[in-house]
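Pasting the structures in now, so scroll down.
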Structure I
Amino acid sequence: MEESPLVEARGLRKVYPGGVVAVDGVDLEAWEGVTVLMGPNGSGKTTTLSMIAGSLKPTKGYVKVCGYDVWSGDWSKPRECMGFAPQNMPFREKLSVLENLVWYGLIRGLSIGEARREAKKLLEAVGLPDKGKAKVAELSGGMRRRLTIAAALMGDPRVLILDEPTSGLDPRGRSEFWRLVRDLSRDRAVIASTHIPEEAEEVGDRVYIFYKGRIAAWGSPEELIKRYAPKARIVIQGRGLSNPPNVRGATLVRSGDDTAIYSTMDPGEVLPRIVEALVKVGAFIERVEVRKPGLAEVYMTVTGSGAPSEG
């Protein structure tokens with residue numbers, strides 16, 4: 001591992017005209033691997049990524065990428081070190097996929113020959129080897145996302161920044177996309193944002209949970225779950241569940257006429273006791289589900305709100 005992080009942000013604050021505070025005191029680091037910014041829309045993720053990428057100036061605080069200050073001194077040094085893929089990457093729709101990548105390569109300072117060679121290699125790497133001659137307008141949503149990564153990777157940056165990269169993709173497309181990101185993170189730092197807890201848990205080496213412009217918690221997914229949501233949930237569905245009994249080893253989280261939810265550290269031991277207790281009070285059980293704790297539960301615990309995908 002590097003002696004220092006590839007990305008270091010300290011005290012980032014962004015205040016928009018009218019006094020709207022979008023980000024307030026954000027500190028984060030990114031090393032080789034995948035760092036995920038998780039939170040609902042409007043929580044400050046995009047603003048933070050834009051300040052790191054150099055496209056939005058902070059009101060306060062600083063950002064260093066590859067040891068270079070993004071907002072003071074020679075801007076070209078951190079620029080050479082990172083690639084930024086915003087939610088809507090500007091492509092020339094009537095040009096071919098290869099022509100678009102070459103164009104991005106020229107912007108990055110490559111010669112036309114270097115840009116063509118690198119573009120062809122990147123199309124292979126992102127799974128689009130046969131799409132070089134296709135027009136961008138002809139690509140599916142998933143292919144366009146892959147092209148976005150290829151464009152951001154022109155010039156072989158050490159840092160790759162992805163803002164909500166799976167927005168609009170179906171579950172299969174999201175899974176395939178994140179597999180690609182994991183492969184690309186082996187020798188670089190990837191910083192990506194998402195509002196989907198399952199994505200953050202699956203791909204993140206380190207996760208920062210954003211809420212109302214601040215970081216509510218951070219750590220590896222395993223650390224966050226162990227610290228904030230170690231208990232499994234047992235969800236009982238049926239009838240007559242409005243007044244479920246207390247059960248040793250479990251905590252009643254929520255109840256209604258058709259649903260009762262308990263939390264416990266040991267679902268295997270406690271589940272039979274819950275079922276027995278409910279049957280004794282006349283409840284009719286139709287379905288039982290044991291839910292493993294995850295980052296959705298962590299988010300609700302640290303923010304006191306609903307899951308981020310609901311925001």
Structure II
Amino acid sequence: MLSSIKPYIQIARPDHWFKNVFMIPGIGFAIYDSPASISWALLPEFIVAFLALCLIASSNYTINEILDAPKDKLHPVKKYRPVPSGKINIKIGYIQWFVLTAAGLLVGLAVNKYFFVFLALLWIMGLLYNVRPIRLKDLPYLDVLSESLNNPIRLFLGWYLVFQKYPPTLSLVMAYWMIGAFFMATKRFGEYRRIGDKEVAANYRKSFRHYNEYRLMLSMVYYVSALSLFFGIFLVRYRIELILSVPFLAGFIPMYMRMGYWEDSPVQYPEKLYKQRALVIYSSIVLIILLILLFYDMPIIETMFAPKHLPQ
């Protein structure tokens with residue numbers, strides 16, 4: 001019985017739930033913007049919200065596994081997934097997708113209406129990304145931008161869990177979107193190099209008919225440049241202390257890009273990045289620095305970077 005249930009658990013990808021921690025920065029920025037919103041009541045609300053998010057994420061993973069199965073058979077690793085390897089009854093798989101969707105939306109509705117709206121948007125993006133005739137994952141660049149849009153959606157989910165009077169500033173949302181696009185483009189880069197054959201790669205993923213290493217690298221540079229621009233706007237307007245984090249954030253980018261060149265690169269499997277000890281340690285240090293700079297005032301920094309005007 002356990003062996004028959006296990007493939008259905010696998011296509012829900014609970015090992016990918018860690019990605020939902022991208023909701024937490026939304027909580028952090030909301031608390032920074034409205035310190036009065038913090039209370040112990042947030043803890044049970046966070047648990048309910050995180051459960052709803054995990055259910056909707058698993059719903060999207062399930063439909064992804066079902067619809068991608070014919071293409072996954074062409075991938076050197078993904079061909080062993082439960083659906084392409086024939087371990088799943090497709091009808092039961094669709095029932096699982098529906099149940100996870102309904103459960104996730106019902107739990108999300110219990111949080112608040114704004115949280116529910118963005119949770120539903122996350123689910124809709126899963127459909128647009130996976131389901132024909134749109135199927136954004138087949139379109140070059142739109143595949144990266146649509147998948148990484150889940151990043152700012154998670155930011156909104158964290159924000160609205162805490163604070164519902166107005167949304168987060170656009171510069172922060174765009175910066176969050178662009179860092180997600182960078183991660184996704186690097187993943188595509190790793191996948192393309194792993195397959196190692198242009199025709200096989202194109203048969204596996206339609207967008208690879210357009211992509212090559214050069215174009216993917218250029219897109220990564222574009223997303224990092226856009227990230228820098230929007231993050232710069234945010235820190236100048238709202239939190240100048242964050243300027244001290246720039247050298248550390250800049251160091252993260254080449255570290256992650258370098259991993260894209262590794263043989264069978266781990267960036268292809270974000271759920272396994274926790275095994276990269278150096279990356280985890282460095283990311284933790286950067287996160288701590290960001291939190292300190294977000295909540296600890298340094299008037300001298302504002303004085304140093306404030307514009308100076310000559311007397312008339």
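What follows draws every value from the coordinates through simple rules; no lab data is involved. All values reported here derive from a predicted model rather than from experimental measurement. Cβ atoms are built from the backbone, for glycine too; each structure is taken alone.
For Rg/Rh (Cα atoms, Kirkwood Rh), for residues 74-193 alone, find whichever of I, II sits highest and give me its label.
II
State the single structure among I, II that was used to calculate helix-only ellipticity at 222 nm (-39500 (n - 2.57) for each DSSP H run of 4 or more, over all residues; to 500), giving -10000.
I
Work out distance in nm of label points 7 Å out along Cα→Cβ at positions 26 and 114 for each of structures I, II, then name the structure with the largest result.
With respect to distance in nm of label points 7 Å out along Cα→Cβ at positions 26 and 114, the highest-scoring structure among I, II is I.
State the single structure among I, II that was used to calculate FRET efficiency 1/(1 + (r/R0)^6) of positions 186 and 298 (r between Cβ atoms, R0 = 30 Å, to 0.05), giving 0.65.
This figure was derived from I.
Out of I, II, which structure matches 23.2, 78 when Rg and Dmax of the Cα atoms in Å is calculated?
I
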